[in-house]
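> These are the structures, in structure tokens.
A short reminder: the numbers here are calculations on the coordinates, not readings from a lab. Keep in mind the model is a prediction, meaning the values are calculated, not measured. Cβ atoms are built from the backbone, for glycine too; each structure is taken alone.
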Structure 1
Amino acid sequence: MAKKQIRIEVEGGHILIADLLEELAPKTCQQVWDSLPLENEMLHVKWSGHVVYMFSQLDLAEAECSRVHGVCPGDILYNPHLHDAAEHPHEIAFVYGPASMATVSGHAIFNLFARLQPRFLDEFYQLGIEISRRGLKMAKITRVED
């Protein structure tokens, strides 16, 4: 069976494709897949480094393929808020450069569940820098269907 893929469309004509990592995070991948399409603002983080994020309606409070350090450009992660009492929806984070996952209360556990295909990394880096300097952009995540 082919890997499931998601399409990330970002304001300004950016279309990026990522592979779900179902073998590493099956529960997170299934929740994300079942929640699509997801449309929201893509914003820059405050504490993690080169990361942008979107709020989601996911509600999985479980660590799975967890990362704090060791994230790489192209990694896509979900914050299950295991160590803090989040007063906002759970985030989907997109790493575009050097990063260490954190929240206002310190290091944060995020579930690695997808990875951008390598051909999109340079474009996504430029997009992350643009969001950092100019502010949010609207984004939509959908399924790539066969």
Structure 2
Amino acid sequence: MAYNYLPKSIFTQRNFHLLTAIGVVFPVALCYGLAPETLLSKITDLDIFTIDLNNIFRGIMGLYLGIVIFWLMGVFFQSYWLAASWCLVFFMGGLASGRLFSMIVDGIPSLTFCIGLGIEIALASWSWFNINSYHSINKP
């Protein structure tokens, strides 16, 4: 019965915001968790020297991967699409809000994090747009 909820194609305009977010967040999660002491120091000025900091970044990796799995469920199972899209709005909106707060309190970060802010705002907005565009079509 669950197969009735599968879309005919996952590569639809309706799913593209989720697929794009997966393509962005999955590699970021791996950067945070696989070898944070090596990868993060190459792309930022962070030096990870303690077990506790490694543990924090690997926990963040697990959180990001869990959210990616939920977004995948939204792509493959239509009954999860709306919840996955809202999850994307709040996840990216929360990250963007935190970065904006940091910019006000701490100052402007490196270009990498400014680009990340732009991507987060764009994905949150795109997901919001898709919810308003596609969910209203499917209302009974």
Structure 3
Amino acid sequence: MIGIVGIWTLVSYKHESFEGIIFYPMGPYALGRLIYTEKGYFSVMIMKADRKQFDAPSVFEASAEEKLAASDGFIAYSGKYSFEDNKIVHQIDMSFFPNWIGTTHKSTAVLANDTLSITTTALSATAGAQDIAHIVWKKSELSG
């Protein structure tokens, strides 16, 4: 996919149930960055905009409650990417969510000018039902 290499800033991230119910896993004002390299690597981070700072001076000294709250508002993963037909394939080798390590996620990707729209099935927070994740990215000025 020509034009995908670079740095992308999150515009929106939402899940939609098969019943049409919209849910924002990281809140309506989530922040995120997605990076695709020329060598076929990617890295993505998405977080809640209103994450509370720790009272502890370091992550290693934080309380269990602080760590739990921080993990509830953050996801990150990386690995290699490729394309199959109109799908982008993410082969995940590192992830905040350990269950994704070693997995492959295939998503529909549409690139229009400086906007990248990714649609994929996502595991719901409710009873493991499959939702559709809609993630929209805008090419960052950091891309040069």
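> On distance in nm of label points 7 Å out along Cα→Cβ at positions 52 and 132, which of the structures labelled 1, 2, 3 is highest?
Values: 1: 1.2; 2: 4.5; 3: 3.6.
Structure 2 gives the largest value of distance in nm of label points 7 Å out along Cα→Cβ at positions 52 and 132 among 1, 2, 3.
> Let me ask something additional. Using distance in nm of label points 7 Å out along Cα→Cβ at positions 28 and 108 for the comparison, can you identify which of 1, 2, 3 gives the largest number? Intermediate values should be presented prior to the final figure.
Working: 1: 1.3; 2: 2.1; 3: 2.6.
Structure 3 comes out on top.
> Follow-up. A value of -25000 was derived for helix-only ellipticity at 222 nm (-39500 (n - 2.57) for each DSSP H run of 4 or more, over all residues; to 500); which structure in 1, 2, 3 was it taken from?
Details: 1: -5000; 2: -25000; 3: -1500.
For helix-only ellipticity at 222 nm (-39500 (n - 2.57) for each DSSP H run of 4 or more, over all residues; to 500), the value -25000 is produced by structure 2.
> Tell me which structure, out of 1, 2, 3, gives 16.9, 55 once Rg and Dmax of the Cα atoms in Å is calculated.
On the way: 1: 13.8, 42; 2: 16.9, 55; 3: 15.8, 48.
Here the read-out was taken from 2.
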